[in-house]
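Every number in this text was worked out from the coordinates using simple rules, so none of it is lab data. It should be emphasised that the depicted structure is a prediction, and the values quoted were computed from it without experimental measurement. Cβ atoms are built from the backbone, for glycine too; each structure is taken alone.
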Structure I
Amino acid sequence: MNILIAGATGKTGSRLARQLQTAGHQVIAMHRESSDTSVLPSDARLRQADLGDLDGDVCDGADVVVFAAGSGGDTDESMTDKIDRDGAKNLIDIAAAVGTQHFVMLSSVGAGDPDPESDLSHYLYAKHDADEHLINSGLSYTIVRPVALTDEDGERNVRLGDEVDPHGEAARGDVAAILARATSDEALKNKVFLMESLA
């Protein structure tokens, strides 16, 4: 399949790109002009784009779209809205308009029912809005909500669903593996679930 990754040069997106390449898929790596594309597989198709100002052809040729982008932990609320909420929603709309088969969203624990008292409340509300937009888009979707991310590769021993410890950890390598699985696993389609790595 041709799989477009938004956030392909990020810590999770680059792992996902390599895993998808290994599985035999063609990666379309969406990246900003300033991004370091050397972290991507050598045969990845590069597609320069800005989530803050997307063109209508950004999803052309993609069978599946994965949103693995993020504004980053040090950005202000306006940038969170621009990338994590509005950028995601615009990408969903474009994917739906061109007939993309499936959309995979990297979300976050807490996005299902954001806690207004949380230090991350603004971010979680932005992710919540993007998730709801995807659910209501008419697209086939999978929404993955990992718990606290670590930069480990993980052991591919994971738990999905209601039994996940919301205070646990999720290795980025494991998260990438679940995102890769979600691009084609019928059992994960039209599902929203928490995810954690297990020791």
Structure II
Amino acid sequence: MFDRALNAALQRPLKSMAGVMVRRGWRADQVTWVGFALGLLAVPLIALGHAPWALLAMALNRLADGLDGAIARLTQPTDRGAFLDISLDFLFYASIPLAFALADPANNALAAAVLIYSFIGTAGTFLAFAVLAAKRGLSSTAYPGKGFYYLGGLTESFETLLVFTLMCLWPTWFAALAYGFAALCALTTVTRIVAGIRTFKPD
């Protein structure tokens, strides 16, 4: 919901940092993989009971996620880069509920399963819309710099990271936060299905 405004605010500093990295020989795909690896460090930290420290791993992951796109725009964006970016993003997002389930299966496993299921709804509708939008030659005016059509919603990257942050700061609240956010994800899924039905009417 807030991703568009946040992306606009961060565009200039990310471009400056990306320029330095390009001059030092970094490529966008390299940053994508490094960011993914850093993000996955949150899993053992959470599972072993050090959830607040996982915030650093998640912050580095999100920084890399912004930098890889900025680097691509300064060099040469590729379909492979866009594919890696979104694929590894979804794997990272799903890893955090899994980590809380590993940390406390008795109290967290069901809530984690529900949350991951809700992520399937948001991710599936997002990607399905993007595929058909590309087929019809549609482009997003809200996110023109992305590698494919970005369909917004109530729960986007900012909201997801916000709830992950709350979970890490107050791990005992995980189940309540997971169920609440899963409900918001369900609303996003419904709105995207409605958008798809309206957009992809039969010719």
Supply the structure label, taken from I, II, corresponding to helix-only ellipticity at 222 nm (-39500 (n - 2.57) for each DSSP H run of 4 or more, over all residues; to 500) with the calculated value -27000. II
If distance in nm of label points 7 Å out along Cα→Cβ at positions 168 and 184 comes out at 1.7 when worked out from the coordinates, which of I, II was used? II
Where does the value 1.8 come from, among I, II, when distance in nm of label points 7 Å out along Cα→Cβ at positions 40 and 64 is the thing being computed? I
Label whose coordinates, when distance in nm of label points 7 Å out along Cα→Cβ at positions 16 and 48 is calculated, return 2.3 (choices I, II): I
Assuming 24 is relative contact order in percent (Cα under 8 Å, 6 or more apart) as calculated from a single structure, say which of I, II it is. II
Comparing I, II, where is distance in nm of label points 7 Å out along Cα→Cβ at positions 88 and 112 highest? II
Suppose log10 I(q)/I(0) by the Debye sum over Cα atoms at q = 0.12, 0.17 Å⁻¹ works out to -0.64, -1.19; of I, II, which structure was it derived from? II
